[in-house]
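Each in structure tokens, the structures are laid out below.
Every number here is computed from the coordinates shown, using simple stated rules; none is lab data. What you are looking at is a predicted structure, and each value in this text was computed from that prediction instead of being measured. Cβ atoms are built from the backbone, for glycine too; each structure is taken alone.
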Structure P
Amino acid sequence: MIKLIASDVDDTLLCRNAQVSAKNQDAIRQAVEAGITFTLATGRMFQATVPFAKSLGLAPEQPLICYNGALIRRVSGEVIYEQPLPADVSSLVVEYGQSRGWTINAYFDDELYVSTLNQEVIDYAEHVRVKVTPVGDLLKFIEDGPKKLSKLMIISEPQDTLERIEELRPLVGDRCQLLRSRPKFIEITNREAHKGNALLWLAKSLGLDASQVLAIGDSQNDLTMIQMAGVGVAVANAGQEVQAAADHVVARHEEDGVAQAIFDFALKQAR
């Protein structure tokens with residue numbers, strides 16, 4: 001029986017208007033009332049995730065998986081799990097990218113820092129509704145401490161992301177997670193920081209095993225949690241790789257796929 005549900009946010013739980021549909025809200029409410037723990041598992045910052053948790057009525061003690069699994073923080077703000085990027089990896093990536101004029105987001109202490117504001121940064125910050133702080137020399141900023149970053153993200157045109165990932169691989173080796181989460185986003189986290197590891201840690205902390213977990217997603221950064229969950233579900237707008245890895249494919253994010261997954265694979269069994 002499912003006791004823990006994890007849902008990705010963008011292009012999974014949210015509709016195009018960046019809202020949670022009434023059907024998805026109702027399914028989550030019923031799951032929580034049935035005693036099932038519900039968490040959001042996202043690449044977003046905590047501050048860009050917690051408003052959705054509060055709108056869903058999740059209790060202060062409920063955990064949220066953020067930064068692709070680099071951080072688990074309760075709705076109340078309490079940090080219960082953290083896997084920051086090694087400082088030397090952060091420096092290598094920022095130095096390499098900054099010298100080539102790449103747009104790089106650095107996430108430290110749940111705040112967003114960049115070298116300078118440009119349209120890519122402005123568009124991103126408006127989309128996730130967070131404040132962004134330009135610091136000039138981003139490498140100097142992160143090495144002052146040095147700072148333990150939750151994540152780095154490179155924003156580029158879709159046709160450039162895969163090429164930039166291949167450029168970075170020889171530089172960082174296997175010392176980090178390096179993936180394309182959306183067409184324009186390259187996300188870089190601790191090599192142990194991915195949604196699958198974070199979700200498995202959370203399940204164990206709740207006294208559950210993987211067979212009692214339902215995970216729902218659409219993107220490459222959802223693959224690990226879909227693969228580790230007892231029931232891994234892809235929404236129909238997911239890429240082919242994600243759909244192939246899932247146990248089930250449900251309706252698109254715009255057609256309440258999360259609600260379908262919750263009703264079909266959690267609530268039916270709970271009743």
Structure Q
Amino acid sequence: MPSAKVYEKIALVASEGAEAQAALKRLAHRYGNIPAKSADAIVALGGDGFMLETLHKYMRDRIPIYGMNRGSVGFLMNEYSEDDLSKRIAGAELSRIHPLKMTAHTRDGAVFEGLAINEVSLFRQTYQAAKLRISVDGKVRLGELACDGVLVATPAGSTAYNLSAHGPILPIDAPLLALTPISPFRPRRWRGALLPNAAHIAIDVLEADKRPVSAVADNSETRLVTRVEIQQAAEIDLFMMFDPGHSLDERILSEQFLY
């Protein structure tokens with residue numbers, strides 16, 4: 001894991017929003033700005049969407065990313081402040097997360113791969129409900145799920161779309177994945193499952209010609225899929241930085257007591 005003690009070379013990146021771009025100019029004037037690939041740490045200015053974009057862009061570079069909220073949603077971001085930036089980064093706590101790897105097979109025999117930090121989702125493409133068969137580690141666990149879709153969420157993504165679909169919130173260090181249905185019709189009472197993070201999940205699309213389904217790894221979509229395999233990419237480490245007392249663990253815990 002990267003050291004949390006010394007971050008001499010800092011890169012600044014920002015979303016296209018006016019607020020984020022203005023902050024980028026002020027911070028660059030005050031602290032300088034180097035190319036991200038050469039940095040000890042990256043400061044991302046924007047909202048949660050831009051944080052995910054930055055994590056994807058530097059997915060394999062093992063550079064810690066410190067986000068400051070200059071967007072509309074900031075669950076993954078620290079509070080914005082222009083003072084003592086170097087000191088804040090040096091004192092930040094590191095959270096290590098792993099993405100999911102999606103392998104999607106399509107009706108024409110093509111195979112597409114994608115990485116997801118939040119979730120891999122399957123959605124019906126037409127007015128008809130999707131029919132899906134779900135297997136875990138080679139064993140069929142649900143022979144037929146009629147639904148609008150289903151998703152597999154990481155702990156980091158459990159407070160995103162997964163939560164909106166009434167899935168469970170997972171502590172960031174929990175060795176679990178959330179398997180959550182989206183508007184299940186049959187079996188109506190099935191509310192999903194918690195799976196070990198080492199599980200290999202396979203979702204087969206039943207009646208794929210009649211009931212087309214798309215698969216999405218974060219924001220990367222593959223349409224007309226027949227089978228989707230999902231597993232944790234444990235070989236990829238992503239490092240997010242949070243101010244003390246505001247770690248991702250704390251945010252996820254706090255989220256469970258909101259009402």
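Details
- Value -9500, calculated as helix-only ellipticity at 222 nm (-39500 (n - 2.57) for each DSSP H run of 4 or more, over all residues; to 500), assigned to which of P, Q: P
- Origin of the value 16.5, where mean count of other Cβ atoms within 10 Å over residues 131-138 was derived from one of P, Q: Q
- For distance in nm of label points 7 Å out along Cα→Cβ at positions 99 and 179, the highest value in the series P, Q is held by structure P.
- When Cα Rg over 2.2 N^0.38 Å is calculated for each of structures P, Q, structure Q gives the greatest result.
- Ranking P, Q by distance in nm of label points 7 Å out along Cα→Cβ at positions 171 and 203, the structure that comes out highest: P
- Source structure (of P, Q) for Rg/Rh (Cα atoms, Kirkwood Rh), for residues 123-234 alone, computed value 1.02: P
- Set P, Q, criterion distance in nm of label points 7 Å out along Cα→Cβ at positions 11 and 155: the highest-scoring structure is Q.
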